[in-house]
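Structures are listed in the sections that come next.
Please treat every number below as a calculation from the coordinates, not as lab data. All figures in this text were calculated on a predicted structure; none of them were measured in a lab. Cβ atoms are built from the backbone, for glycine too; each structure is taken alone.
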Structure P
Amino acid sequence: MNRRHLPSLSAMQCFEASARHLSFTRAAVELSLTQSAVSKQVAQLESLLEHPLFRRVRKRLQLTPEGSLYLTEVRKILTQVEMSTRYMQSYGGQSEVLNVTTLPTFGARWLIPRLNGFRFRHPDVYLNINNRTEPFDFEEERIDVAFFFGQGSWPKAECLKLLDEEMVAVCSPSVIPAEGIQDPLELTRLVLLQQATRPEAWHDWFEGQERYTSHSYHGPRFDTFYMSLQAARSGCGVALVPRFLAEEELQAGQLVIPWPFSLRSRNAYYLAYPEHKADVGKVKNFIEWILEHR
């Protein structure tokens, strides 16, 4: 479709309001337009799409199947436009936006507590932080800084090690039998909560103690450590998580470590940034802050 033939934002707003009210008149009142203007905009939209969006039944509007389908897409577009507009308005005239991507639970438990005060030292830098569990591409995406778990290398990026990882089993105190746990394999009776991003975790943990079980891969699977921690708190089973991510619950007594063995992970947590941004002020300032507060 030629760009000149794309529908206007005004036409989509008229259609969305008309679909919500099932009335051109009510849509016109909401949009501060005349009824004929709204009707005309919708008619032009139908002409462009070559599909009827409404049926006129006894002076009432009814969405056609095509109209219902298009309404879903139009609402996505209008929501995105509104979000983008509010996002730009929130900058307060600042142009230095730093795009940061992080692992979800790491971001919530480790990164965010260390950001307090950054805004006061660098008021010209506006942080835009996104969760990410999938691999990222510095060349294809607008990412200035990324936090990841791995072996310390990323294509065309500089990587700085932040901390190692120690995996421990955690569960609610309520699920531990009265006689306690006498052998790590007994944890399989409590249900092993699986981490989608670490499918070998339980196998490696048992292997580190020269224990083997066919249950290493059995159990409910979760996308993030945060979900695993919540499931463990709720008594759903035993989660295998980095100790530093569970400190909050361990200190509060909401979780306990039923078996004292911990497994040092082969990988670690790193901060990465594109090589060509090494001298960019906002990137340098953020990295200095993180290294100072790690």
Structure Q
Amino acid sequence: MLKNLLFSTVFMAMVAGVNAQELQARLTVVSSKISSQIDKKIFQTLQTGLMNFLNTRKWTNDSYQQQEKIQCNFLLNLEQDLGDNVFKGKLTVQAARPIYNTTYDSPLINYLDENVTFKYVEFQPIEFNENRVQGNDPQVANLTAILAYYVNIILGLDYNSFSLRGGNTYFQKAWNIVNNAPEGREISGWRSFENQRNRYWLAENFNNNRFALVHDALYAYYRNGMDVFYENEEDGRNGILSSLNYLNTLNTENPNSMFMQFFFQGKSNELVGIFKKAKPDIRTRAADILSKLDITNITAYKELK
């Protein structure tokens, strides 16, 4: 009896481990700009359904312990009711990675997608099939396609930060979603010709060999930089400076790329904090590179000089 009980306990633990999901996601739907004529309960139902979609779906073949789950936030801000249960809005995506031997979480992504259009009827199934991204109705499929896209970008970034090019599988999945993305009225963000800052170009940069240094930069920043910083600040700064050098080379070869803007969103405070106590020559080198790569936050980097 005891043997059987022990076996059952171990088996259940193994099953729980195999099925452990990767994300600890919070998703909020904001509908304050939508007409009061619509019953707002539909948006609460949508929020609950999307939360379940993110947190109960298995996104990888790996087993995650509770403390290993990736912390992420999604804010879906609805701005227009286009009629026929079609809504338009913006999606803010945030995720962070814990830094070794600290309680600090370093941002992986802090991005605003301004092109989110979808159709939702209350209680409709919230589904995604990576082999049939468009589904029966492209406008219905578009929202879950967008969320699945960003989940794979988050996974790619997270895996890359622990293992050099470890996230390639997930960047490729994001690229597959782009190549099979829904098409239809008001749907945008998936095509190269629309603009130079959208889902197409972000996934393209992660999968294009011309941007191979992206992966070296991510690994150097987190694994050789941030994770080392607690034990040896100088070595940690050198790792992060190596990452910036990779990015500088990348920017010289591919100016004005989507990835460069994407990488630095939400990172200026962290970078200033890292380098403000560095030796003068390191501080100056970092300030010079950062001022060139992250022009939006150039004022913040003046503090380093």
Structure R
Amino acid sequence: MRYGASDVLHDVTFQARHGEVLALLGPNGAGKTTTIEILEGFRMRSAGRVEVLGVDPAHGDERWRARLGVVLQSWRDHGKWRVRELLVHLGAYYAPYSTPAIPRPWNADDLVEAVGLTEHADKKIKTLSGGQRRRLDVAIGIVGRPEMLILDEPTAGFDPRARHEFHDLVRRLADDHETTILLTTHDLGEADKLADRIMILSGGRIIADGSADELARRIAGEDEVRWTCGGRRFVTSTADSTAFARGLFARHGEAIGELEVRRASLEDTYMTLVRESEAAEREPKETGR
């Protein structure tokens, strides 16, 4: 994607697998929103090839859109709608695209139960809490039983309990209904918990792609081991913390206390890779000066 003389995305190449939860991380301005808007068909790309469910989003018709679910950062619905009433109304638009393999839409009562809003089915939307409102957003996004679901910053502003419940819902969609989910988030803990695979976008490029553990191994180097022995505290770095800990216990037995092994977290990985990418972006300019 190019705006004027500015390249916003450079050769962003990836493939999402069936039933996978794929998290897209990156600092503000990295190109996350532009990427998903291209995939949704909301924005035209400048060059390259894109397929979502086998169709170029730039030419996706209503039948294709019925196979795709989108949950934006916020929705603006009339507050006087009731939860079940709104889902029945929206679901009717998907009925013409029902197939024997994927009957569309969801039954409204089943959908309300799936997102944990059964007790609120007959309440007006304006009376829902933030967490309940976000569950309704997801219900709106999946009312047509999408084969792919795009979630853009889905838990922004959630309290811890609402975030936990939402995470359980997303995992159920992926595991029980085999929905492919593309998730953008600034919450590294959320990505670590939900994602089967994580992509990090920086400067309009994908700088890392893999599971949280795979990405951590790229920058981990050595583990840090901390322990106490004989009232003294020790810290060391080692490439094999498991073997090192076994050796400690073999030599000192019960004298070892407060043993702690610290491996690179997703946050460590993310910060390291983004810093390296940003430094590489600056280097040609600095060299030119």
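Data table
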{"read-out": "Among P, Q, R, structure where FRET efficiency 1/(1 + (r/R0)^6) of positions 29 and 125 (r between Cβ atoms, R0 = 30 Å, to 0.05) as derived comes to 0.35", "value": "R"}
{"read-out": "Rg and Dmax of the Cα atoms in Å from the coordinates reads 26.7, 79; which among P, Q, R", "value": "P"}
